[in-house]
Structure formats: C-alpha cells, structure tokens
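**Q** The next part holds the structures, each set out as structure tokens.
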Structure I
Amino acid sequence: MTCHRVLAIALLSFLPGIVHSACADHLALQKGDHLCLVGNELGERMQHHNYWETLLHQQFAGQELTVRNLCFPGDEPYERIRSQNFGEPDDHLTHSKASVVVYFFGFNESFHGAEGLTKFREQLVQLVNETRQKKYDGKATPRIALVSPIAFENTGDANLPDGTAENHRIAVYTATMKSVADELQIAFADVYSPTKALFESSDERLTLNGAHLNDAGYRLFAPILMRALFGECRVAEFPAALKAEIDDKNFHWWHRYRAVNGYSIYGKRGEAGSDGTYINRDVMERERTILDEMTVNRDQRIWKLATGQEVSPRCDDSNTLPFLEVRTNVGGDNDPNARAGKLGSLDYLNAEQQQKLFRMAPGFEIQLVASEEQFPELANPVALNFDSRGRLWVSTMPSYPHWKPKTELADKLIILEDQDGDGRSDVCKVFADGLHQPTGFELGMGGAWVAQQPDILFLKDTDGDDRADVRIRQLVGFDSADSHHGLAAFEWGPDGALYFQEGTFKYSQVESPWGLTRMHEAGVWRYDPRTAEISSYVSMPFANPWGHIFDDWGQDFVSDASPGQNYWATPISGKVVYPAKHAGAAFNDSVNNFQDTALRGRDVYPT
C-alpha cells in the first residue's frame, strides 16, 4: 500500500482539471449497425450482466442493432495474448462486420503510473488511426468510441485497497483518453466520474473487489454508459423477456467466440482426429458456424421484443447447418478408420464386474462407494473432495470435451452422503448443475470454488438446502485452449491461499485490484480470497499438471500427469517476470525461445 500512495502523490502533478462526462460529439448509431466491444474485463463481464444491452435495444428500438462482445480480461491496445492461431483482432472484427467499435482500456494500463502515460497515449492514437483505415463491414470505416475505466470503490474491507491511490491513477488515464478522443474527434465515454460519485453515495456494495463490478453494479452502470456514449438514457427498465433473450444470445456467442478447446479447433491439434473424412477442425468449426447462426436467430428475436412484438417461447434453430456426422471408432477389428490399439467398444462392465478385476496387495481391499448405476448424476466423474461433515463432493463432466450446441449443459457438482456409516453412499444431491467443464474444485469460505474454463466460479448455498443459490464469476481471464489441460488440482495452502494449475497451450491474463498477471504455457496460480490478490506461483512449462499437495511442513509438490514427473515446488516458485519461465519440464523446448518475435508472433498478437 505504501508504494501505491507514494505513486499517487507523484501523479497529482499530472492531474488536469475536472474530467467531463463525455466528449462533445457522442456516438451516433445507424440502422443495422454492428457494435463490437473490444478491451478489458469491464467490457468482458457485460455479456454476463446484460443490463446495458437491454437498455440499448430499447432506446434504439427498430434500429436492428447487432452487438458482439470481443473483450478479454487483461487486454491492452497492443498486448492481447491468445492461444495458437486464435486470429488477429481484425479477423474477429471482420467476422462480426463491425461498423462501430467501442474500446475499453485504461484500467490495467493505469498500474504503470505516470511513467506509462506517454506509451498509453501513443498506442491509443495508433490503434484508433489503424482502426479508421479498415472497412470491417465491407462498406465504410467504423465509428469509434473510447470508454474510460470505472472508478475504484472503497468497499470498507481492510484487506482491499481503499481506492485513493487507484483513483488518482485512473483519473489521469481517463484524462489521457479524453485528450486522445478530442484530438482524433471520436466519441469518448467518461464513466470514471459518474461511477466515482455512485460509489461514494451508495449504501450497497457494487463491486466484487473494488475494481470489478458485481451484478448490482452492472445494473447501475448500464444507464451511466448509455448517457456517456449517447448523451442520454431514455429508458430505465429491464424487461425480463428482453433481457433473457439477450442472455441467451450472448450465451451462444460466448461459446462461439470463447470456445473451449481452441487448440483443437484452430490450433495445431485441429489437424488431428481424422476419421478418414474429417479432422477436428472440420467438426468443431462446423459447430462454431452453427453457433453463429443460432446467435443471429436470437438477434432477430431481440429486435422484435424491443419493438413490442411477441416471439415464440423457444427459438427456432431449424435453419442452421447440420452437424458433421463423424465415423465412430466402435466397429469390427478390421475397421480401417480405427486407430491401431484404440478400437472402441460399447461393452461396459458394471461395478461388480470391475471390482473382481482388481488385484490388491495383501491386507488391502477395495469397496464400492457409489456408482453411476445407483446415481445417474455421477456420470463422468472428474474431481472429488470431502467436506467437514465427511460427505463426498464430485464434479462430473458428461459434456466432455466441451458442450455441443443444441444440447443441455449437463455438467454438475454433486454431494454423496453415507447416512448409515456402512461406507456406501445412500443419497446424491445436486449442489449445482448447468456447469461447463468443471475440471477441478475446492471447498471453503462458505462455498465451493469451481473451475469453469475460462472462469473460476464461487458457488454458495445460503438457505441450507444443499443447493447453490449464489453463482459468481469470481475470477476470469484464464485460457480455455484445451479442456483437459484446464484449471485443476485445487489445494488450500498453509498460508490460506488457494492454489490451482493450468497445463500447456494456455495463455491467461487475470485482472485484480492489485494489477494484471499474465502466464502462458502452464503453471501454478496462487489466489488469496481475502485480499483478491492473484499471482503466478510457479511459471514452468508443464504438460498436464493435475496434482498438487502440501506436506506437514508446508512444502508442496506438483505432479505432471503426461510425463509422469513430480516436482518439489519450492525451488521452482521463485519470481519470474512474464514472459520468462523457469526452465525444464515437459514442454520446455516449446517456450524457451518465447521472447523471439518469430516464435512469439504465432501465439500472441499483434506480432
């Protein structure tokens, strides 16, 4: 905290006068515009709290606006890390036919203080000028708006910054953004000033951690952003049917743009998996095309609802392309499309038959605790833990390797309870369903911390019915390039922090009230729930690190499943500054020249 306060004093000399609420020329919209949001976590979370878009479609009813959220947590004008072959920013703006680009920057950059202002200003000018040269919709150059960071809320929590130093920095960066907008004659939305006033007057906590809005915060932020962008907000209601349709539209867009298993779609493994006709990329790009079509179908329902028309109870998606029919590897021994030694079978052994096949060391026995035959909810178990009452919690992933469009999200976190002490589960309760790829979880702080790539959710039961009624995207910005290299091996440390791991192919950037942390190609994360600090605990090119444990002395050990190697964590937990990594581990050769721009350009853009 001391260093932040000293920096704040240094920044005071750079502060101009009062920052006005918006540039004189507000953003003008035309019928049929495609608005693309680009930038950091402030914009990224908006698609999960769809209050602003609900106001937008009402205020501009009949304009048939299309909104696509291209934001990633941690994005800066020219530092936006992605997994292999994700595509350049222009590729995605062209795909979305952007006629309006709204940039959200300034928060992460503000941690560079006065020393970073010149670079930030130069990059904004360059970005706007480059954007102006493009015709993403094939017709005209896009209209552009810059959106400032919000203010930092003083939550009253002594574990978090109080916002004094943070707001001094943010005010300076907001003023810099306004000067760029004035110079280049583009729209500017100052949301710093009105959110600062909002936080100071509100009796309700409006952020998760001082820096990032919660659901109540986004509800109040929506009209602020409307006024800052367009000069006025003529509506104040959030009709449930309209918002629900926008939620559904953005759900489908999210699974298209932030697709899990990108490394097996557009990355190197997209070339694998041939059944003699199709490779991985063919099959999963078809799924993304279907998601595009389903998103457009929901756009049209949104336009109708915004103008007061009725829509059918369910969206009709019969107009989409069909899924590609992939040949199964279940077949005869001479099936030419079955990989040698990996021919599938539909003959499954039941639990009793499997138990007979175990060969136990003398003095040991194995007992069935629960099975899918008894509890269908147990299908595809992937992680387990015990609570303080001795109950077994299990996360399940029937959707593995990822959700298929037009199907139910059926992944769960369940509780198995032995009520008579015989060692067998008698009751199965679904604590949370509708999850997606819960590759790991941990219990604590009155709830469950659950991986849902690219997020970590905090789930909580507040009424004692063993059913989560609170669901918060607590941490966001982790990569989802490969679901089976995903967030896993959750473990509480003796320091009270939560540790968890990512495998190779991942390029993550996570915002916090203390700054931005980036990590690529595997490592161990450390998160302190009290202070909301997150850091790269071990940055090392593991392959598939699915194990982490502390001994009685506080020493911890990391297991890497793919090569079968184990690591003493202390010697490899020394600080390294991104993009540097500790040498060694299974994928060392793929990252040891990461700072070579020829290599770096393949995974991180711009080159």
Structure II
Amino acid sequence: MPMPVPLHLRVPTVLVALLLALAAPAAAPVLAEGRTTWDLTPIYPDAEAWEKARQAFERRLPEMDAFKGRLGESPQTLKQAFDLMFDLQKEALRLYGYANLEADLDLRAPGPQGRKQTMQMMLADLQARFAWIDPELLSIPAERLASFFEQEPGLAPYRRYVERLEKRRPHVLSPEIEEVLGQTGRLRGEGATIGSLLRNAEIPWPTITLSTGEELVVDVNGYSKGRASQVREDRIATYKAFYDTLQRYAGTFAATLAATVNEHVFDARVRKYGSTLEASLAANEVDPAVYRMLVDEINAGLPTLHRYLRLRARMLGIDDLRYHDMYPPLVPEISADYSWETSKRLVLEALAPLGSDYVKTFSGVLDAGWVDVFPRPGKRSGAYVSDIVYDVHPYMLLNHIDDYQSMSTLAHEGGHLMHSILSQRAQPYPTADYVIFVAEVASTVNEVLLFEDLLSKAKTDDERLALLGHFLEGMRQTVYRQTQFAEFELAMHELAEQGRPLTAESLNGLYGDLLRRYYGEKEGVTKIDDLYAVEWAFIPHFHYNYYVYQYATSYVAAVALAQKILAGEPGARDRYLAFLSAGSSKPPVELLREAGVDMTRPEPIRAALAYMDGVIGRIEQILDRRSD
C-alpha cells in the first residue's frame, strides 16, 4: 500500500506572497482576543504520552504479517486486513502529525526534531512492510474481489482504494520487487536535500549596498526583498548579485536536479509507464492530456500576459521593461488596519457567499487552539494546514504580521482548513484526504472571494488599482509562471528520457528560451538578460515530480467556481460545498466537473484569461481617466 506524503503541508500559492501594495508598515502584531496558539493536547497530552504511544505502535508493526497470503480467503478476512492496514496508517500519521507540529513551533528544540525524525524513519519502515499488499490484492481474480464487496457491506469504505489500485494494475510489480522498491525510500530525495542545503545554508551569498545605504545579503530571502525595490538600480544590483552566484554553482545544481529526474525516469520505466509525466499524473488519476492542454492554452494566451507586461511598464514609468522589473508594486503602499481581529472580520465577511454554515464553522475554530497565529523566535516560517490527524482536527500555522499579505494568507489557508474539516466530517478515513490537484482550488476560491469583496468596498482609485494589480500579479505568477515552470519540467524530463544529460548548459538553454517566449522578447515586450536563464537553479519545486502545473489548473478552476458563486448561479454554491465534502471519494477531475468546471476542456483556461483581460481593461480605464 503506498503511504501518503507524510503531511498535508498546504503551502500558500504564490498569490499570497505577491504585491505588498496594500500592506501596512510591518509592526508588532496587535494582541488578539481568544487563543492564538496551538493546543496539541487533543492529539497527545504531552511528549511522554506520545512516546508511550509510539512504543505501543512499534510493537504493532508486525500485526499485518498475519494476513500475508490470506487476503483472498474471504470477505471477512479482507475486511479485517483493510481495517488493520488503515488503522496502522492512521496511528502512524497521528504520531507523525504531533511530532511535526511540535517541531515547527520551535525549530531549535532538539527533542521535537528528534521525535519527528524518528517518525519519518518509522513511516518508511511501515511503507516497506506494506509493500506486499497491493500485489496480493491484484492476484485475487477481479470477479472474486467484486463478490467480496457485494457480500460484505463493511468493505464499502475501501472500494475507492481498490478502484485506484485496479487502474495501476499494469504497473504493480511482484511482491519481491515491490519490497525492494519499498526499501529504497531512504535513498530517495537526496537531490532535493542537497540542493536545499546548498541554496539555504552553504552558498556564501554576496552583500550589496542599496541606494538607502542599507546593506543587503542577497540570499534567497534577500533576493525576494531586493527584487521588489522601487529603485531600479537596487533591483539590477540584486539580480546581478543573485544570478552571478547561482551561475557559479549551476553545475552542482544541475547535478542535484539530474539525480531527482533520474529517480523519476527509473520509477516510470520499472513500473512500465510510457513516460515520467504519465507515471506522475497517474497517482492522482489525471490524464497527461490535461497537462499538455494547459501548456498549449497558456501559450496561446501569451498576448494577454504581454498586454499586462506593457501595462506594468506604463505604471512603473519604464520604457524598456526588463526581467528585473517584474516584482516592484504597481502602486505605492496604502496603509490600513490588518490586525488579526480585523483580518478575521474582513475575511469572514468576504466568505459570506459560501453560506452561514461555512462562515460559522470557520469563525468558530479560529480561536479554539486550531490556529497558531503569530511569529515567534524559532517558529517555522510561512503558512500551512496539517490535516493528517483524522480523529482530532486539522491545524493551521500562520505568521501574521498585520499586513495585507497576512490577511490574504488567512483566507487562503482557511480554504484548506475548511476543505479538510468538511471532508473529514463527511468521509470515512480511507477517502477523507484529497490530492493537490483539488487542494489549491479551495484555497484560491477564498482568495478570489476576498479580492472581489474588497474591490466592491474600495473607496478610491488608489485602492482599486492596488487590488486589481494584486490580482494581475497573481495571474502572472500563479497561472503563467507556474505553467512556464511546468513546460520546463516536462522538457527536462523528456531530455532525460532520451538519454541526454542534464547539465547547466542544457538547462540554461531550455529555461532561457522559455523566459524569452513567455515574456515576449521577440515581440519587444521584455528584454531578458542571458544571466537570468539560470533562474531554474533556485526553484526547489523542480524536484517535486510534475507538481507546479496544479497551481495553474487550481487557479483557473477557482476563478471559474468563484464567479459562478458570486453570480448566484443556481446550485453553484451547493455543488461547491459538496466538492469540499467529497475528499478523494472520486477522481479529482470528476469532482471538479461535478462542481461545475471541466478541466479536460480548454474553456475554463480561456475564461480565466478573458477575466484577466477584463481586469487589465479596468486598470487602463482608471489610468486613462487620470491622464485626461
């Protein structure tokens, strides 16, 4: 049985980390009412109780062996085996969930970090112990297996597992080979690990002096700050320092990426898939045609991106737009109150179209120990929702600093939280989870609703420009940029499948060509310096096996669903709430189709790009009115 990725880290899409045009100046967070820290005691009272539970679980690990060779014995035996298998998985993830959450509260604390590492190894062991199950299930004649489900109603929660396994039948190997592959778990992911260490810990990043006299260390975080500077010379200096450094290590970064891609090629070939793309998407029951259609449609829609880039140049007052001009805010900052209490109120108001039950449920958990709100020394940065402790409830991590980005992150992560709450309420454990292909839909719908609500309340053109610009930059980074990444990812995997080496030179060539096409160099829209072709080296997502395309498809689907809900289309809200409650009870593309958007068709992508065109037009109208 394939174990799930050991944590639903619902990372916010790039949409929530874009413009800070609406940001209040960073300040100490305003103290909030209610509880703003996690209460982990519903999982385990303390670390001592966790350790006792871990030891008890470790003693249970051999229990599944009693069913080896017996799965086809009777419906009752199969039910007992499934019950035990999923119970062991659930308990393992409960142990891991506690350890991971505790560790993220203080990354400096050795005890929690040790407990997390212990569980990571135990999960790998459990996966290896379960390796015989799928081959044995597939050895049972399909007619006999179907009769088991007819005779034993208690097998119903496991039907989807068997359906998904049946789709993988041609790719499941003998028990002996599956066991060997299971044992390779600890050998995998080294390319990503080495790349991360190099990028975040070992490269001696340079320091530059900004126009203000401030010194900036141009590491990954410093690059993010410097590239958003309003001073063009500071942006140029930031880009040159960052990309010069990446280029010096490009050979090593290429080797780490080649190691990862070769893992994917190995897996696809061993399991007899036609390609790495087919192998990766099969895990989520997505046809590779969906991936290729996204790339084709976004390429056909590049004129809309180019129109936005010309608008960006106009708003920044730049005649020769370059790649280092992509990140400064389009309008000056607008100060506003985005304290925790105000952010909660504004987000809850924006989510009203989803109905009173949704809003009441979300509101009720925000102060109940489910959310860790504010940054603290040692606490993990960023934001996510962890939903793997099924018998308790999901937990949400934030780092709220009273700015617009923090409020947008609350809406985004709140979408994940409510998706998990509703699915876990409605689904039995085996189908309560959901795949990334649909996960980002729930979060992005909330962001679109927040955007539309704030836009309707905006009192000045400056506020409207900030919000509209925020949306456009979200489209650029989430739809266009992620599809550009997806196209690069596909191209480099195809090179490896052809037996061609992935070197710094070949990867720079692939990536540079894509940058020039997407940003319209031939059309005279944006000039791309040769140095920037090494940008691939700082994108960790290229190690994630065809992951990033789902950001683009989710955004497109979310825009379509949000527009239906806001327009009051009959049944739209009910269909969407049913989608949030469906977990993985059906294939993700089918779930989205039932919610009202068919991602096997180009229409949702075209509609999203048309919507973007409309937003560009609204900004142009404001600017034209001002220039009259």
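**Q** For structures I, II, calculate relative contact order in percent (Cα under 8 Å, 6 or more apart) and state which one comes out highest.
**A** II
**Q** Another question about this same structure. Between I, II, which one scores greatest on volume of the Cα convex hull per residue in Å³, for residues 243-434 alone?
**A** The maximum falls on structure II.
**Q** I, II: which one has helix-only ellipticity at 222 nm (-39500 (n - 2.57) for each DSSP H run of 4 or more, over all residues; to 500), as calculated, at -18500?
**A** II
**Q** Can you spot which of I, II the value 5.8 was calculated from, given it is distance in nm of label points 7 Å out along Cα→Cβ at positions 91 and 363?
**A** This value belongs to structure I.
All of the numbers you see were taken from the coordinates with simple rules; none came from a lab. Keep in mind that what you see is a predicted model, and the values were worked out from it rather than measured. Cβ atoms are built from the backbone, for glycine too; each structure is taken alone.
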